[in-house]
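Please treat every number below as a calculation from the coordinates, not as lab data. A quick note: this is a predicted structure, and the numbers were derived from the prediction, not measured. Cβ atoms are built from the backbone, for glycine too; each structure is taken alone.
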Structure I
Amino acid sequence: MDLSKRAPVYYSEYLQLDKILNAQDPESAKEGIKADDEMLFIIIHQTYELWFKQVLHELEVIRKIFLKPEVPNNSPDIYNVVHRLQRVCEILKIAVSQISIMETMTPLDFLDFRDLLRPASGFQSIQFKMVEATLGLTYDARFGKGYYLSQLSEADIERVKQSESQKSLLVLINHWLERMPFVSDENYWPNQDFFSQYKSAYDHSLLELEKSNVALFENIFLNKNAYPADRSFSQLASRNALFIMLYRDFPLLTLPYQLLSLLLEVDEHLSMWRQRHIHMVSRTIGKRVGTGGSSGADYLKSAAVSHIIFKELSELTSFLLPRKDLPVLPENLVKTLSYHS
C-alpha cells in the first residue's frame, strides 16, 4: 500500500466528534426543567459504555487466542493474554474511580431529573452484561433472572444470549488448564501421584480447627467420584491451577500464574465497582426503588455476592503451602519448567 496516496486524516473526523459531542440530549431540557447535573449523568454513563466496548474488544482478542487447539505456556500468545488482561484491569480501575465524579452530584441534584428517566436504568447496560457473560457468568448464576429479562428489549436479550452461547473465558481457561501435563504425565510421576504426596504435607500444616479442609482437599484434588458437581472448573483444571500457584517461580509457570492472578484481579475490580455502586445508590436514593423498578441498593448487594466469576480460583489459596514445605519435583520436570531441554 502506498500511504502517500491516502487522503489526509483530520482529528475531529477521525474521532467522529460531531457524533460524540452531540450525543447528549438531556430529558430535563425537553421538559423545560432546570437540572444542571443531567449533563454529567449522561456523559459519565456514555463514558462507561465506551470503556465496556473496549473491555469486550480485549476479551474477544483473548477468547480467539484460547480457541486455538494449542496454546503453549511459553508462547507469545500467553504474554498477549496477560498484557490484555492487565489493560482490562486498568480500565476497570478507571470505572471504579469514575464513581467519585458521579458522587459530586448530590441526591437533590439527582432528584431534579430522576423521575424523567423511568424506566431507563443502568441495569439495562447490555455491554456490561456481555462483559459478565464473556468472562463466564452464566444465565443460571445470575441473581434475579426474571427481573433481568423483563427489563430488556427483545433485541438486547438476543445480544446477551449470543454472548452466553459462546465459549466464555472461564470455559476456555478450564480447557487450557486441562491440557497441562505437569501433574498428570506419567513420564514425570512414574511411581507416585503428586497430590497424594502433597496431601500429607498439607495435612501436617493445618491447625486443629482447619482439619476439615483435608476432606475438601481430597474431594477437589483426589477423589474423582466425590468431585463437587457444581464447580465450574474440572478436577484436572483445578489440580493444574493449584500446581501453577505452588510452583510459579519456575520460568515456564510465571506467565500462567500472572494470567490466573489477573483473572482474580478482574473479579476484584468488578466487585469493587459493584460495592462503590451500592454505596452511591444508598447515598443517593436511600430506600427508594431504582428507576428501572428494582429494589435499589438491596438488589445490587445480592447481585454483588452471586456474580463473582472466578471464585473457585481464589478458593485454591486455602490449599497453599510455604515454599519450604513444597514437595521436591522430579528432575526431568524441573528441567521442563526451567526451559531446559
Structure II
Amino acid sequence: MKCFVTGASGFVGANLVHELVARGHSVTALLRPESDVRGLTGVDFKRVTGDLLDRKALAQGLEGCDWCFHVAASYQLWMRNYQPMYQANVEGTRTVLEAASKAGCSRIIYTSTVGCIGLPEKVQGKFLPTDETAIATEAQMTNHYKRSKFQAETVAAELFRKQGLPIVILNPTAPIGPRDVKPTPTGQVIVDFLNRKLPAYLDTGLNWVHVRDVAAGHILAAQKGRPGERYILGHIAGNWTMKQMLLALEEITGIRAPRLRVPHWVALAAAHVDESISSVTGKPPKAPLAGVRMAKYKMWFNPAKAVIQLGMPQTPPKQALADAVEWFRANGYVKK
C-alpha cells in the first residue's frame, strides 16, 4: 500500500515508518523543515515538507495514498502559551483527516492516547484496568495535552459519525523501545535510571508496551480495524507500577533500583516551585505539574480488543525495556 504518515520523526511515527517499509509498503512522510529525523535513519521514504495546517503540502503528500496515519501531536507537559498545542492537536487533526478523505484514502488511522479513556477505579482495594468503553470525565482532563487530545479525538469521532470518513482511532498506552530520540517522558525515566540520576520514585502505574508492537498495531488497524471504533494499543500483562518497572530495569542492567518512594504531596509541592521558577526563566520545569498530577493515578488498561480483533503482537514488557536500554546505550544517551 501507499501510505502517508504525519509525525514520522516522533517515537511511534518513526517506528511505524520502519515497520511499514519492512512489510513492503511505500511511505510518504510529512515533516517540518526543522524535524529531527535521526529515528528515520536507514529507512527509505519520500519526504514532504510542511505542517499539519498546510493544506497544499497535505494534498501533495496524500496524492494516490491508500492509507493515512495521523500520528503527529504536540506533546509538552509545560508551555508558556498552550494555544499552538490546540492548533496542532485539534485543528491540525481536522485538517489532516479531511485532507485524507479528499485524497480518497480507504483507511484513516488517528493516533490518540489512553489519556482519553476513563481511568481505572478501585474495587475491593484493587485497580481494575479499563477498556475502550470507559468514558473519561472532564475532571480527568488534568492538563492541556490531555484536553487537546480529547478534543481532537472528538473531532475524529464526529467526522466518522457525520461524514462517514473511514477513521479508526487508536489509543496507545506507554510505549518503550528503540528510536526514542527526544526522548519521551517514559524514555527519560529509563535514561535517568541508566545514568543513576533517579534517587526516588512516585507510586504510579502505567501499561508498558513495546513501541514495535504499537507500530504493528497501527498497520493491523489499517488492515482489520472497523471505522468508528477505537482500540487500546497496550500489553495485557503490562500493567506495572513504577516500582515493578524499576526492579525489572535492575534485573536487566544490574543497576540498583531506587528504594525511596516520594509521597505525592511532596512531589506536587516541588512541582509548584519548579513551575514558578519556569514562569520567570522560560525554561521548562524538570518536574511539570501536569506530569505529577497524572502520576497520582494508576493508568492501567485492558488492550484485549486490539489483541483479539486486530491480532496485535504482545512482546513481553521486560523485553521492551531491554530493547530500550540497548538502544539508549548504543546511541550515546548513557554517560560513561
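For percent of Cα pairs over 19 Å apart, for residues 54-117 alone, which of I, II scores largest?
I
Here helix-only ellipticity at 222 nm (-39500 (n - 2.57) for each DSSP H run of 4 or more, over all residues; to 500) has been calculated and equals -12000, so which of I, II was it run on? Answer for the origin of the read-out: II.
To which of I, II does the computed value 19 (relative contact order in percent (Cα under 8 Å, 6 or more apart)) belong? Checking each candidate, the match is II. Of the structures I, II, report the one carrying the highest value of FRET efficiency 1/(1 + (r/R0)^6) of positions 38 and 110 (r between Cβ atoms, R0 = 30 Å, to 0.05). Top value of FRET efficiency 1/(1 + (r/R0)^6) of positions 38 and 110 (r between Cβ atoms, R0 = 30 Å, to 0.05), among I, II, belongs to structure I. Among candidates I, II, the computation of semi-axes √(5λ) of the Cα gyration tensor in Å that gave 31, 22, 21 used structure II.
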